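Each value in this text was obtained by applying a stated rule to the coordinates, not by laboratory testing. No experiment lies behind these values; they were computed from the predicted model shown. Cβ atoms are built from the backbone, for glycine too; each structure is taken alone.
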Structure 1
Amino acid sequence: MRVFGATFAAIFLAEVGDKTQVAVLLMAAESHNPWTVFLGAATALIATSLVGVVLGQWLAKRLSAATLELAVGALLLLVAVLLSWDVVMGN
């Protein structure tokens, strides 16, 4: 239950107010069918989470936790640098 709670809290806080939630809000408002939008959005989030879990499990069998953390950190740093570059250069 502890892992479940930590996972729920982290994902919930990361997703609140992001572009996906705004897109779902707009789809629900435009479609006048909010439960269908909810089911589609929930299924999509489950599917992307499944991909993350399966890929994470696969990588964990091949890489140490330290290597995986370093690789993810480097990837996030690269994304931050590229986004900053885009903002600075005005593209």
Structure 2
Amino acid sequence: MCYPRGELLVGEQDVLLGDIGGQPFYMSEAQFQYWRHTHLIIDVVPGRGGMFSLEGPLGVRFLTRSRLYSAEEETHLPPIAHGPA
């Protein structure tokens, strides 16, 4: 789900994965533990988005693709950052 900045309540258990288009991208700690060895690629494609998500009325949706990090890539990953305490 994509929300306008400031409308998503970020908790201390949320993990900051990075930025998309200059906006922070968070995932819950439980999801992160499952996906932590995976490179996530998030694209915007034509189609119907989530009903409550920001892109919904724009005629586009998010498409997430993934692949496992190589052992070499994992050694270069930055430290994990959590949401505000």
Structure 3
Amino acid sequence: MKSIKNLTRFTYETAAFQGWRLSISRAGAVFTKYFSDKKYGGEKPAFAAAETALTGLNAILAGAKRTDGKHTPTTIRKIEKLLAQA
């Protein structure tokens, strides 16, 4: 699969988890979500779900306002809701 910034593939034979990790850091906040191959039915569907979540996350962050250099609680709630639904 083609590599995308903020998406990392985990494929360790000895580990219990295989899938994609979305991790993005902006304005002092780190947002992380794991997309398991087992949950999404394979590597490609998990990647598609991770890519969709990343697109939504970037859209929220692009229009987000900051207070004192940090994201507002509303922005953080929106992001957490998006990641919970993914």
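Points to keep in mind about this one:
- Structure from which -30500 was derived, helix-only ellipticity at 222 nm (-39500 (n - 2.57) for each DSSP H run of 4 or more, over all residues; to 500), options 1, 2, 3: 1
- Answer label among 1, 2, 3 for the case where mean projected area of the Cα convex hull in nm², calculated from the coordinates, equals 5.9: 3
- If distance in nm of label points 7 Å out along Cα→Cβ at positions 7 and 39 is computed and equals 1.6, the structure in 1, 2, 3: 3
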